[in-house]
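Some structures to go through are shown next.
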Structure P
Amino acid sequence: MRARRFDLIAFDWDGTLFDSTALITRCIQAAVTDVGGQLPTREAASYVIGMGLMQALAHAAPDVPPEKYPQLGERYRHHYIKQQHELSLFDGVLPMLADLKARQHLLAVATGKSRRGLDEALQTVELLGVFDSSRTADETAGKPHPLMLLELMSEFGVAPERTLMIGDTTHDLQMAVNAGCASVGVSYGAHEPAAFAALNPLHVAHSVRELHDWLHTNA
């Protein structure tokens, strides 16, 4: 067995492990129009995935006044909760995580979701106990601020050069840069991978299988 290059591997959730990008995009669009805003394009709505909820909604709905933000958040949660039972992990995620655990990597989640939303998702897909820790935007700071990764590294005493961030957006990869960590991008989520190059990920995986193989050989 090869020596580990990274002790701590942090995953984004939506669009990286969880097949939820399309639903989140539709829910953002629906929430904005519910409160009288102009319908965001699919590209504009998907761009904000990974940010904290209110940060994302405000960015996607620049014509919605701040006094409507609480209603905007409520409408987003309404649409998401109504359909979240349709969501699942991407195929191949569970074997990949099991392989990483067997190699004794510390596994974490660093997500723009709320703590409540992440805990519900972990219970839904029976992943409690797989991850050693997690951080959410509402308890730290939204991406690309590095606080999530800084707290995770501090929790386990892991140096930045021994930490890897994996995500599907430029927000994830920029967060890694800001924290001094390496990153890997995945192209099957919210952002077009052409935008990743400027942030120098070690690799861009085009499927979970490819990500698993890369991690097995290089992590």
Structure Q
Amino acid sequence: MKHPFHNATFLTTAAAWRQLPASGAPEVAFAGRSNAGKSSVINALAQRSRLAYVSRTPGRTQHINFFRAPSGALLADLPGYGYAKVPAAVQRRWQILLTRYLAEREPLVGLVLVMDARHPLTALDRQLLDWFLPTGRPVRVLLTKADKLPIGERRRVLQDASHAFATGYGTAKIGAQLFSATERLGVADAEAEINAWIADWAPGAPKERPRHQGE
């Protein structure tokens, strides 16, 4: 099986729309609540120990950081959300760029949404899904830090999350799995999903027009 982001390298960082890389390669975005384990997920998929900086200080990432895989595909590391100590002005700037990126970025093929398995589906997680799912693109939810839960609890968490997605979002393209960077649990499954997104991408392919509330 292909490893979509093995040996990825840093490409650029963007704090504004004009700073985004030129289109021409499929992009996979990674999002999640601050301290949910997003950096550890990216490092595990890239097989790099510090490609995405792992910090005990939530809210460290304040831009969209882009990494390029040997295949040319891009990984977009989105700012973590939900950290109260980030200044309000910074939070607003993140939200403006984040919502536009998720709704309008043409080469974006899917979203990997990272949630701590011990605290899944927060209100902000649901808000992000509400922003993104109307685009028609798929979402893969990684329930991280699963190694911190007993085996039986892991199964229950995955079942509860899958049920919540099915009842709350119906036929939307969303799936969930357990993940642990420490145990490399779920790495192969995540790679298989991302490979399918990248394989289906074609430049200029029509995308479903984003729907807005009230339509």
**Message:** Of the structures labelled P, Q, one was used to calculate semi-axes √(5λ) of the Cα gyration tensor in Å, for residues 110-173 alone, giving 22, 12, 10. Name it.
**Reply:** Q
**Asked** Of structures P, Q, which gives -13000 when helix-only ellipticity at 222 nm (-39500 (n - 2.57) for each DSSP H run of 4 or more, over all residues; to 500) is computed from the coordinates?
**Response** P
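Coordinate-derived values only; no laboratory data. Note that this is a predicted model, so its numbers are computed, not measured.
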